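What follows is a set of structures to go through.
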Structure 1
Amino acid sequence: MLFNSVIFLFAFLPITYLGFWGLRSTRARHIWLAITGYVFYGYWNPWFTLLMLFSTLVSYFAGLGFLRWTDARHRKLCLVIPVTTDLTLLGFFKYANFGLDTFHSALQLFGQQITLPHLNIILPIGISFYTFHTISYIVDSYRGNIKPTRSFFEFAAYVSLFSQLVAGPIVRFRTIESDLEALGATSRTRWLTRGISFFIVGLIEKVVVADSLAAFVDPALAHYHLLSSAGAWLAIGNLGGMRKPAMP
């Protein structure tokens, strides 16, 4: 689901907004944010929500482990096991085929003709963002920079917050911890004007600026071998403008 799509602007966002303010308690709002985050993420491929849920559960229970154990051995296990699990998942989806291709090329250098399978792996969108969210949470918990939350839905809302789930930035739990814990007493109007202005500016940057540049950059890079040096520099320079987040 794109931030400038019809389904987001006229269905998902209004329902999420009205539903959030229709709830009163902090816990209910945590649950609502977690649910809407998974709906947003699963709109493209529902199966990938299971991967995010698994990563969330691993990190959540690691946080509970830090609360339970104070000895160095158990705390080190609560650090190493979930971080290794998260990085293994990320590495598999992002680099499995690259590793196989590199290994195959190395074998050919030594005259070995071995056919290796090519895995049809679809890279889950946003996997890097939520993986590093969970890792930063684990590391900060291990270092004592934060106290891990006992609320699963608070943590799930942090990981799956749709506004930064697929486009970043990576936000540490301690940065928004106080906001998450005070959701039940959040003012509806305090940040409304600033939020609307950010939303409008971001939408203009995406629809007017980035999409206009894409009309030039995409065809140019599709035939990069025909570009002159000046054309290549111009295309790459405009590509930097296209990479601004769709929304602040």
Structure 2
Amino acid sequence: MDFFLEVVYGLREGMLASLAIFSLTLIFSLPLGLIIAFGRMSKWAPLAFLSKSGNRVLGAISRFKPIQLITKLYISVMRGTPLMLQLLVVFFGPFFLFGIQLSSGYRFYATIIGFSINYAAYFAEIYRSGIQSIPVGQLEASEVLGYTKAQTFFKITFPQMFKRVLPPVTNEIITLVKDTSLAYAIAYSEMFTLAKQIAAARTTIMPLFVAGLFYYIFNLVVAVVMERVEKKLDYYR
């Protein structure tokens, strides 16, 4: 028991580091994902022009909004390449591309940036599916009632979207808890990195079991909290 408590004490800084990665990633990636989802849903915009008779008609030529192409490419790259590779690019990119010398303290910022831009891509697709699942009739009714686009989104679309995307968002959050261990790729000392170091120094796998227990309890807390939120939003029952 004493050795177990000693291992837990040795991992305390790593636990705090993992919690910081988890919390800051959610703070930045959740709103960023919504912005990316808006860009992803931008479409071709038809141009209107005047005919010779002076009537306003719809032209066959359309103006493409490049923001949609950029966001689709961004999502494709973020979801199609390993998170570990993205962390390495964020950390080493400034030096190899621009010759910028960065201090060791940049490891933490690189970790948060890498995790945030990666998870924002996944959240963006989840948000998009939730927004597009809202019946068009509700949006048309809001126009009839004189709602602005902002009012329609925050009063009609967003509450329903939030409820519908909660289960897949919960899955991503649980995955994020485990993915925090990937910070070792850029030598940032989070909990799993410290657990491996202690296990190697003491020639025992106890620290790894303690780390696994931490991840399990952390995910259990996340699952219970999100389940309660889901039940709270279950209006129909």
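Read-outs throughout are calculated quantities, based only on the coordinates presented, and are distinct from any laboratory measurement. All values derive from a computational prediction rather than experimental measurement. Cβ atoms are built from the backbone, for glycine too; each structure is taken alone.
A value of 43, 19, 6 was computed for Cα extents along the principal axes in Å, for residues 32-71 alone; which of 1, 2 is the source structure? Going label by label, the one that fits is 1. Once distance in nm of label points 7 Å out along Cα→Cβ at positions 40 and 80 is computed for every structure in 1, 2, the highest value turns out to be that of 1. If FRET efficiency 1/(1 + (r/R0)^6) of positions 24 and 120 (r between Cβ atoms, R0 = 35 Å, to 0.05) is computed to be 1.00, which of 1, 2 is the source? Here the read-out was taken from 2. Can you tell which of 1, 2 yields 0.60 when FRET efficiency 1/(1 + (r/R0)^6) of positions 8 and 168 (r between Cβ atoms, R0 = 35 Å, to 0.05) is derived from it? Matching structure: 2. I have -21500 for helix-only ellipticity at 222 nm (-39500 (n - 2.57) for each DSSP H run of 4 or more, over all residues; to 500), calculated from one of the structures 1, 2. Which structure is it? Only structure 1 yields this read-out.
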